[in-house]
Structure 1
Amino acid sequence: MDVVSSALDLYRQGGFVALPLLLCSLALWYALGYRLQLLRRGSKLPVDALFDRVQAGEEPPRGVLGDALRRLTGESHHPDHIDTVVGDQQAELMAFGGAVAGVVAVAPLLGLLGTVNGMIETFDSLASMALFTRGGGIAAGVSEALFSTQMGLVVAIPGAIVGRLLLRAQERLTDELAELGRRSKELA
């Protein structure tokens, strides 16, 4: 019951944007976690060493590169097939990348919307000369404005940082997959 009362307090403090911001936060961290699992390289060895080991009969490691090596060594070595395998793996790496970018962009805007709503409440209280009203008056409006801004930034800033790190990992893996494709075509 304590979790429910804490959630209701957050909702009261942040106004109507608190729930969408909470949902954005949950979606963001789910997408980041999914991408983190998806972007597991599988081995610290360079691409050439991995390729040579698999060609020598060793089992490919788990992860993106291992999956690509399994598909490249287990099937036809036709150049079109190699391009398809590499392209499919590279496309798979982009999963949830757009969702992360979208939530990172939307969260501060939701915070800004809450800020505007809190300021409207503040000015309504000032206009009616009600320092203390049922809704909390001036202090509640300012509090809602600041809290919703803070929540929007708390969602967006870590999401932008972690999202950028994962994007770099995706770019490195994309380059390494292209290298695997090139090496496979040399053998074909």
Structure 2
Amino acid sequence: MSRAFTLIEVLVAAALSAVLLLAITRLYVVYNRVVLVQQASIKATLGASGIVDAARVAGMQARQVVAAHTFAGANYSSGTTTAIFELPSIDASGAIVGGAYDYIGIHASGTEAYRFADAAPGSSRVSGEKRLTDVLDALSFTYDNPSFPSVTSVTVSATTSAAVRGETTYTHMRERIDLRNI
């Protein structure tokens, strides 16, 4: 004798399937939101650390901070949102090229921060522009001396933020960088 499913068994199975489907959908939505928030957090953190890292690398090799320099035809001045470092030029073997200097600038413009490089002839450094972040909230440079050639340390403070679905993630990094001053 063959036995079929009763209507109640079918309804119970359908209800359990619906509850399971709703639970899986809810997990997917929550997981997707967590992933988006984490991606925003990573973007903000990478933006701030990119700025601080670029300033650290330039500053630790710098001979001095200069008041102004022209990068690709545009003039920039050191101040609260811009720092211009003068570095001894280096050749392909890493040796210092006597009497030649490269210039690295870190500059904020709106929600973006850039690293500019102007390498001297014969230097192994590459001239050009690189966007460090597009989620900048605030960037400030403070100097231990008001006379740029006498600066021995620069403090960089970078705040970035990224928003997703009404939630904003902020990252703030601050670091004091001592110049090489050779």
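All of the numbers you see were taken from the coordinates with simple rules; none came from a lab. Remember, it's a predicted structure, so these values are computed and weren't measured experimentally. Cβ atoms are built from the backbone, for glycine too; each structure is taken alone.
As an exercise: distance in nm of label points 7 Å out along Cα→Cβ at positions 10 and 82, calculated from one structure in 1, 2, equals 7.7. Which structure is it? The correct label is 2.
When distance in nm of label points 7 Å out along Cα→Cβ at positions 66 and 114 is worked out for each of 1, 2, structure 1 gives the greatest result.
Which structure, out of 1, 2, was relative contact order in percent (Cα under 8 Å, 6 or more apart) calculated from, if the result is 33? Attributed to the structure labelled 1.
From 1, 2, which structure was distance in nm of label points 7 Å out along Cα→Cβ at positions 18 and 42 = 4.7 calculated on?
Structure 1 accounts for this read-out.
Quick check: 2.6 is what I get for distance in nm of label points 7 Å out along Cα→Cβ at positions 138 and 154, calculated from one of 1, 2. Which structure matches? So the calculation was done on 1.
Upon calculation of helix-only ellipticity at 222 nm (-39500 (n - 2.57) for each DSSP H run of 4 or more, over all residues; to 500) from the atomic coordinates, which of the structures 1, 2 produces -11500? Among 1, 2, the structure yielding -11500 for helix-only ellipticity at 222 nm (-39500 (n - 2.57) for each DSSP H run of 4 or more, over all residues; to 500) is 2. In this comparison of 1, 2, the computed figure 9, 26, 20, 15, 12, 10, 5, 2, 0 for P(r) over Cα pairs in 10 Å bins from 0, in percent is attributed to 1.
I have 3.7 for distance in nm of label points 7 Å out along Cα→Cβ at positions 146 and 170, calculated from one of the structures 1, 2. Which structure is it? Structure 1 accounts for this read-out.
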